[in-house]
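Student: Presented below are the structures under discussion, each in the form of structure tokens.
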Structure 1
Amino acid sequence: MAEITTKATRPIYMAAILLVVTVLARLPFRSEMLYHWDSANFALALIRFDPTQHQPQPPGYLFYVAGAWLLQRVVGDANQALVLEGILFSGLAVAATYLVGRKLFDGTVGAIAALLLATSVTYWTYADIAFPYVALACFSATLGWAAWTGKRGFLATAVYAVAGGFRQDLLLFLAPLWLYSLRGLDRRRAALCILLAALGALNWAVPTLYLSGGARAYIVALTAQSGAVAGQFSVASHGLSALANNVGDLARYVWYALYAQAALLIPALIWLAIERRLRLGQPENRHRLLLLGLWVAPVLLFYAFIHIGDAGYVFTFLPAVELVLAAALVWPLRAAPRAASLVLAAVVILVMGLNTGIFLFHDRQLTALGIREQDTRLRETISFVQENYPAGSVLLLASSSYRHMAYYLPEYSAYWINRDSTQSFGIQLPASATAVVLVDDDLSSLMAGQTQEISLPSGNTLQILQGRPGSWLTFGGQRISLEQ
């Protein structure tokens, strides 16, 4: 009996170890300031939740905001609460990847896939910033495990319902995987699972509608958000050019996630071809490939034909990709001597080490250095404004940092400049304002020759435009001019 208990509990211990190690590896690199426009939206939502005001952006992500709100009660800081929630999700995703890999293949494949996911460069980065995308991997891996092992679909339905409260897009992305979990159920049980999923959706939908001022206001905001994305990026709106752009973005974001792991894609494709050709007749292998296909293919089609708006969206199917890479590594060594296992270990350690080095030392936006650079610039900009300009004495012009200004400097006048806009407009300085601060670097080119450059302690610079109260700033032709 003791031996049976040990074997039964060992996977849980391994999953717990992977979770704890992943969390501990992320803690030293977590961001200190809100990283992105959407990060500020989520921080503002902790003050007042209203998706119609993009606090946060529709559809609202109620459970994610609620989780951060609870953590904020403990840590006292909105950014740290959001980051800690992401770190926890990243650890849970790694543990879930191990568990689903162990069920689909074996413990070796599960462990390798989990380690590859843990050292994915962008997955590591996104766990350390205030972004909800790591939840995509957590719930997709957990649903994959539940769909394979769940008791008559009810466990998978519970995971699916909870996932929708954190990320409403998962209701679409994971629908095929959830429906797969209902295979073999009689009509009564299948109908019950569908009813439970619908009731689960009410847990986030009803509070979200209420806090948004009613269904009408929420639907208007959600339609505007989704319509803008589809109109700007979808194949239906722009044809083959949109398809090429979307596929290009998708490939680029997958590359950011894999980096050194991309070298394993060729053996992975060979393994998939062999599995499909030689073993498709075996029911277990057929179901395994079907589950992986339902996990990955629908999401890829959506991203290709509609839009993939951020590098974090690949996390929806990244655990499945890591499972395939791990299986491809292990497969040739099934009947190999012990020395081959040492080669496998060396390859895994090498790939993990290269990706860890890229995360730590590669000077790019989605790395540890990128996090630090963003922290430093935002902190110095806020300090400079507070130390040199009382509220009301300056106008802040911002592009990507506009929502940061709304959170960190709510008492200051700020204006958003949309770099993609072709419309002309004018902005009048507040009655007591004598200066304009260009918060973001990409705005400096719009006012060439008119500004004073200020050096910040880190070596970054800010552009300042001196004006008089009541002066007008005009924007047109990708240029800003000051009319005294």
Structure 2
Amino acid sequence: MLNSIILTTLNARFTHSAIGLRYLYANLHELQQNSQILEFNINDNVNDIAEKLLEKKPKIIGIGVYIWNALQVAELVEIIKMISPDTVIVLGGPEVSYEPFRVNFDKADFIVQGEGETQFYELCKNILEEKEIEQRVLKAKLQDITSLKLPYEFYNDQDIQHRYIYVEASRGCPFKCEFCLSSIDEKVRYFDLDLILEEYEKLWQKGVRAFKFIDRTFNLNMRYAIAILDFFLSKDEEYFLHFEVIPDSFPSTIKEKLKLFKPASLQLEIGIQTLNEDVAHKINRPLNMAKIEQNIKFLEEHTNAHMHLDLIIGLPSESIESFGANLNKLVSMSSCEIQLGVLKKLSGTSLSRHDIEYEMKYSSLPPYEILQNSQISYLQMQKLKRFTRFWDLLYNSGNFKNSIKLLWANKDIYRGFYNFSEWIYIQTDSTWKISLDRLAELLYNYLTEELSSDHVSSAKTIFDDIMKHGGRKVPKFLKPFRFEHENHATANKKLLKRQSARAE
């Protein structure tokens, strides 16, 4: 039967690819020849997705469910079952792997919880052989990853040209941070090192030059980390690597390797989350402040790595003042991006144990963000959420690298930017669809009107920031100043703008 199984999901963006679907497809064995992967994204019309799936007339549709697509998947399931009730729908992925389910998936025929490569294959085989299946919710055993067929050959030319290519060397995380699903895994498991390096080489030969590793703690195993870093250091062409790393584990051997990477080739996502030791202790977050400061200082001063330092707003017992101190500290430690996230309560985590003591209130809809707690009221939380959006637009974007610093001449970064975010929201009544030119003008107006900064020096600093990227036109409000600029192009247009900014 042609396309007896279709594997699908709604990615967060078109440029994302679903490694999970490819793992399932790779391990369908004899069923693979009558199976197909179809990927969509959350901006696609759900009825259009249903149409494209049903026109293939599959017997089984397997759907990957994540926090970003749960509502759309529920709608998609309802449409498919209404139009084609005999089509068997199997759900899997993080959003259905832990209970309670926060979105109604009652109309799905089966749910596979956990790492589902083997369980999904067995389920599909039983369905196609019309065997009776007693359980609707199937809890997959922890996967022996050394027995899995790897998925990388199923990234096609279109994926390589237009999407991020996700890879992994391990699964699991040794830490027990209460907000994170990775903490639920019993142990860290590693793929065969020689085998994955062979697969990375095949991807390289196919033209992949951007590898995003999804390992939760890439620098945990020194042997693996060094072997993978050496693999890429041996390549002469330009490339881009993304790793998630823990901030307090950078042995000297790894440090020496990191120093060898060229500008804009290496991105490290470093999960700080909080610098408040009392808060960290409450959520089982390891926090070695001396090591964190030492390692970030090393990465900042001795490598070309572009860093993402993550902070979370709304953690149990963390006040606004504590969050502000965290931000001030991180900005003083690094010039790279500081990603500000809002706490989410995911099913399966142990965050609920704090609900009563700290009056934690969360949205019942994805992404289940905190609404308020005993330390931060709902109105204050709303302001902080806007703060994070404006921070990303102005600070993390790299578009205002020097002019943004004019907001905190008194060195209190948090308070300086908080006041600006309050003011800019009053002017725009929005946190979205604000053009670069509009942002620049708003920043100029705030500096000169609210902070009484010098008009010419403020304009010149903003002008230099805006025009450092080649191909931009001078914003209209800056034209009267008649500043001169060099119309230089970025050295490598293929490199991501934020990453290349670190090299300038």
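Student: Here distance in nm of label points 7 Å out along Cα→Cβ at positions 34 and 258 was calculated and came to 5.1; which of the structures 1, 2 was it taken from?
Tutor: Here the read-out was taken from 2.
Student: May I pose another question? Given a computed value of 10 for relative contact order in percent (Cα under 8 Å, 6 or more apart), which structure among 1, 2 does it belong to?
Tutor: 2
Student: On to the next question. Computing distance in nm of label points 7 Å out along Cα→Cβ at positions 42 and 66 gives 1.7 for which of 1, 2? Don't skip to the answer; put the middle values down first.
Tutor: Details: 1: 1.7; 2: 0.9.
The correct label is 1.
Student: Have a look at 1, 2 and say which one yields -21000 for helix-only ellipticity at 222 nm (-39500 (n - 2.57) for each DSSP H run of 4 or more, over all residues; to 500), as calculated.
Tutor: Derived from the structure labelled 1.
Student: Cα extents along the principal axes in Å, for residues 330-425 alone was computed and gave 42, 23, 23; which structure, 1, 2, did it come from?
Tutor: 2
Every read-out reported here was derived from the displayed coordinates using simple, explicitly stated rules and does not represent laboratory data. None of these values were measured; they are calculated from a predicted model. Cβ atoms are built from the backbone, for glycine too; each structure is taken alone.
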